[in-house]
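Colleague: What follows is a group of structures, each given as structure tokens.
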Structure I
Amino acid sequence: MPDTDGPTRHPDTPAARPAPGTPPAPDPGTPPLPGAGLIPAPLSIDAAPGGAVRLGPDTALAAAPGTEDTAHWLRATLGDAYGLPLPPGSADATDTLALALDAALPAEGYRLEADARWGVRITGGGPAGVFWGAQTLRQLLGPHAFRRAPLTPGRPAVLPQLTVEDGPRFGWRGMLLDVARHFLPKDGVLRYLDLLAAHKLNVLHLHLTDDQGWRLEIRRYPKLAGTGSWRARTKLGHRASPLWDERPHGGHYTQDDIREIVAYAARRHITVVPEIDVPGHSQAAIAAYPELGNTDVIDTTSLQVWDTWGVNPNVLAPTDTALRFYEHVLEEVLELFPSRFVHIGGDECPKDQWRASATAQARIAELSLAGEDELQSWFIRHFDRWLADRGRRLIGWDEILEGGLAEGAAVSSWRGYAGGVAAAKSGHDVVMCPEQQVYLDHRQDPSPEEPVPIGYVRTLEDVYRFEPVPPELTAEQAAHVLGTQANAWTEVMDSQQRLDYQVFPRLSAFAEVAWSRLPAPADRDYQDFTRRMAAHYGRLDALGVDYRPPGGPRPWQKRPGVLGRPIDGAPPNV
């Protein structure tokens with residue numbers, strides 16, 4: 001059926017059939033308006049009068065040393081979309097797409113120049129800057145450039161004459177993808193890396209372990225993937241829902257899968273930050289290796305991978321056995337992930353079992369700790385030192401502030417701004433990802449038609465007006481804000497289609513917040529953003545993203561009868 005509520009589709013899409021009396025579509029050789037629809041918004045666009053710049057079958061691609069990854073990407077994307085061979089050429093020749101480096105530019109900054117006399121030149125301060133400039137080129141060419149094959153043989157790749165100068169506000173522009181609650185197969189992760197790259201996001205925080213599943217092969221401990229990656233059934237919707245999906249659910253990434261994901265990301269200048277959650281959110285690991293749990297409090301041999309949602313009471317025991325086990329796990333993690341940061345979770349660790357455990361109480365006495373909060377801090381500090389000794393840095397959720405923050409640790413501030421403010425004021429680095437603003441599992445509208453409505457209402461405009469740097473920080477303290485991240489927790493996202501719906505288009509707004517130098521939230525031009533989004537929806541259509549239309553969910557995007565937990569004014573707890 002026709003989609004009357006969704007965005008206007010680009011003329012490339014079969015659904016776009018002009019109604020009687022509609023003006024004819026522009027000629028495909030006509031370039032789009034300068035800067036029309038660029039997301040995130042660049043620092044400056046200088047439009048030049050005159051003709052269009054065309055990339056055709058004779059256009060050469062000149063790649064200076066250090067730009068090879070971008071050249072490979074351009075041949076694989078624009079080459080496929082337009083049937084262009086893009087043979088190697090000289091940067092001094094006409095009809096050339098030239099890639100170069102200029103150390104005078106910021107490392108992720110770029111300058112894109114398009115001139116009908118000689119072609120297109122993209123200059124970056126570093127290889128990443130060149131790649132982000134190539135992403136802008138793709139957007140300037142229109143939605144057709146996001147197709148995987150030419151729709152019209154011989155259709156030209158056309159853009160206007162212009163110069164774009166650009167560079168990011170933050171060095172950490174991320175998205176968390178929770179593959180523990182609902183497993184996303186490897187191809188889905190690779191697809192999301194392409195979607196992040198299309199929005200100039202450069203960090204994928206991969207949440208690999210939780211109570212509901214362990215998703216990473218650890219060769220020393222094969223039962224983590226063998227037992228810990230599968231659960232017998234799954235709660236449908238919020239944990240109070242009476243509905244169950246009785247099918248077993250699971251899956252994991254082999255170490256070769258991870259190597260492929262990391263290499264694929266690196267070619268797109270994206271860092272993959274792994275998360276191995278300790279000491280809470282660990283029932284899947286305990287189900288595989290019962291000796292990791294508090295065996296003097298419960299029968300850990302009876303535990304299975306958890307099949308519902310919420311904060312789980314079964315946490316790791318503060319024993320040397322658990323410490324050595326996770327050291328061995330992290331040894332393999334460090335071999336697979338070259339990222340400077342390793343996320344160790346540290347959130348939502350109930351202390352009831354530790355209070356009841358003679359072993360835990362003996363550890364508290366042995367270390368002269370004030371109580372269970374300091375015991376968790378001791379656990380986190382152990383891995384902070386362990387990672388630092390190997391040239392890495394620990395990052396964890398803001399609960400790691402409780403009981404004293406590990407010396408070299410950075411903080412992911414999720415329970416609002418307070419944790420990030422406290423960490424920055426004490427000289428620790430921070431990634432701002434407050435649930436009240438950038439948790440993409442939260443509902444996008446107050447309508448009861450939203451599928452499995454969870455948490456706060458956070459509209460596209462709400463995300464666009466998010467400000468990552470709290471105003472109470474001084475300039476010196478604000479320098480500790482590494483950047484920002486949007487989090488996609490997947491308890492109620494049981495398919496790629498559901499994931500797309502929750503993430504987009506809000507991730508597009510978030511990308512502009514993370515990249516562009518926007519004014520204060522109240523002064524941001526949301527109407528201009530929505531006008532640019534009208535063009536961007538065409539790109540998402542071409543990429544096959546099942547986003548939420550501005551008018552509300554399409555019939556197949558609804559989940560009638562699946563209970564959520566909408567909350568206004570109080571923290572959600574799925």
Structure II
Amino acid sequence: MGHGHDHDHSVDAAAGNDVPEALDLSIPDSELSPSDNSRRKFLRGAGLLGAGAAAASVFARPGAAAAAGLPHTHDSAGGGFDQGGFSWLAGDHHIHTQYSSDAQYRVLDQAAHGRAYGLDWLVITDHGSATHAKIGVDKVNPDIVKTRSELRDLLTFQGLEWNIPGAEHATVFVHPGKNEVDVLKRFENAYDGSLLPATNTVAQNEALAIEGIRFLGEQVRQRKVEGALFLANHPARRGIDSPHEIRNWRDADPTVAIGFEGAPGHQAAGIPAPNGRGGARGYYDNNPSAASFAGYPLESYRTWGGFDWMTATVGGLWDSLLAEGKAWWITVNSDSHVVYLDQSDRGPNSNFDANGRYNDPVYTGKTLTTAGDFWPGYYGRTNVGSRSFSYRSVMDGLRAGRVWVDHGRLIKSLDARVRQTGDRRPHTGTPLGGVLRVKRGTSTELTLDLELQDTPNWATFIPKLKRVDVIVGTVTGPVTDRDGYTTPNTRVVKSYEIDKSDGRVSLNFDLGRLDKPFYVRVRGTDGNRTQPGLMGAAIDPYGPKLDVVGDADPWADLWFYTNPIWVLPR
């Protein structure tokens with residue numbers, strides 16, 4: 001379900017030189033009409049024209065946007081919408097194996113479980129460390145290659161979990177190829193935070209993180225690998241990913257640094273004792289430290305409906321990035337290390353420091369009720385709109401933001417589009433992650449087609465979608481305070497109560513006449529746990545509820561989120 005395209009079909013791009021005059025810097029200011037001159041002054045003053053504009057905002061002209069890995073643009077004039085279909089491929093980009101110092105499973109174990117639980121793609125991301133950097137990247141590769149051969153209906157990427165200098169962790173992965181080991185190994189040895197001098201200053205570490213992201217982009221440009229992506233993991237868990245660092249990562253190379261976990265893994269950690277660990281979902285049980293960003297509130301150190309505070313807060317940090325026009329996407333995953341209710345342990349006589357791996361796991365007969373993880377695909381899914389079943393298409397779909405995420409298989413499928421009001425042609429409109437450009441004053445609408453769940457999830461019940469929220473925010477351009485993490489012009493504008501229990505639901509929401517640039521995103525819930533959002537009930541009347549440490553059954557609190565669609569004047 002869901003249709004769209006990978007290519008830029010806007011009139012601006014198709015015509016080559018048919019660019020709105022205010023955006024065409026080859027035309028002197030003196031030759032512009034008063035309205036275009038005014039528009040250009042506004043965009044230039046906001047930092048949206050000139051050097052660096054393509055890396056800064058969705059306001060960049062369409063050709064530059066495509067080159068920079070920004071959202072693809074559409075123009076409502078002249079049709080031009082691809083009516084081909086997407087394949088929505090479910091995946092997980094954060095998985096550990098016996099090559100991580102705190103995990104235990106073989107690559108094939110994780111991959112086979114992920115495939116059995118419905119995944120189409122996944123990324124093996126063993127921890128960056130001295131041992132991993134020295135031998136782990138090389139040693140895991142044959143196991144990944146073997147898994148690709150044995151599970152041909154699963155796309156298995158090689159990556160690693162980067163210790164970001166001066167910050168938290170991130171997934172880094174590359175397109176498979178002859179240089180995948182070389183690129184990952186050179187990257188880890190040069191830029192992993194665990195290998196840097198303890199005497200480094202904060203500024204030095206932050207600069208090295210930027211250099212690391214740029215290194216990955218350069219490997220793609222030099223054609224060492226066909227693609228490389230970065231996604232920040234559990235960004236609010238310890239409060240050490242400051243807003244300016246997140247902005248800096250993204251701006252360092254938006255073709256590589258594309259987003260962060262909207263919800264962390266380790267979701268089983270909140271299952272109450274004695275049946276579970278009795279901890280916090282995602283292991284979000286921390287408090288501020290000397291390394292934390294002082295501006296973050298205490299509430300940011302907990303999950304909200306299983307989601308990270310940066311994503312769960314309407315008008316919060318994620319929205320502050322979207323309001324700038326920054327393409328920054330959310331995902332979910334398992335962060336699977338040791339699985340809840342499994343009955344295995346690391347192989348005997350293991351020596352990780354010497355061998356870079358644990359021996360193959362063995363059956364113990366003892367049930368792990370205190371483990372905090374699920375198998376890949378068991379609980380969370382990152383659903384990517386792909387043009388084909390291929391590594392490149394998955395990476396392209398992630399980079400383009402054609403992504404929606406869910407927990408517990410709350411829904412079966414989703415297709416969201418924004419189109420000019422009244423356009424009833426099938427499969428028209430701008431999909432998730434895209435930019436629709438229309439004349440000021442044009443009316444647009446959101447169309448949302450949902451397929452409700454009719455199959456039991458892996459906890460053996462059929463989830464029931466109760467409410468869908470439409471969230472709209474004004475695009476205001478770059479901020480002067482790069483440590484800002486709120487935006488006042490984003491709110492829930494419409495909530496739909498869902499009274500069906502199966503079948504399809506089609507929703508249309510009138511977005512009004514375009515008078516200023518905006519974006520729209522959607523979320524949905526089973527409605528079991530809600531409370532007003534941190535920005536107040538006028539902004540978010542029924543948002544996710546703060547998770548309780550020790551009493552947070554993940555199956556009793558399910559949500560889905562989409563990435564945004566922008567509507568901009570042309």
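Colleague: Compute percent of Cα pairs over 48 Å apart for each of I, II and report the one that scores greatest. If you can, show how the numbers build up before the last one.
Modeller: Values: I: 14; II: 7.
Top value of percent of Cα pairs over 48 Å apart, among I, II, belongs to structure I.
Colleague: Work out which structure the value -6000 belongs to, where helix-only ellipticity at 222 nm (-39500 (n - 2.57) for each DSSP H run of 4 or more, over all residues; to 500) was derived from one of I, II.
Modeller: Details: I: -9000; II: -6000.
Source structure for this number: II.
Colleague: Then there is this: Quick check on the output: 0.80 is FRET efficiency 1/(1 + (r/R0)^6) of positions 212 and 412 (r between Cβ atoms, R0 = 25 Å, to 0.05), derived from one of I, II. Which one produced it?
Modeller: On the way: I: 0.80; II: 0.05.
Derived from the structure labelled I.
Colleague: Where does the value 26.2 come from, among I, II, when mean count of other Cβ atoms within 10 Å over residues 156-163 is the thing being computed? Provide the component values of the computation, followed by the final result.
Modeller: On the way: I: 20.8; II: 26.2.
Label of the source structure: II.
Each value in this text was obtained by applying a stated rule to the coordinates, not by laboratory testing. Predicted, not measured: the structure shown is a model, and the values here were computed from it. Cβ atoms are built from the backbone, for glycine too; each structure is taken alone.
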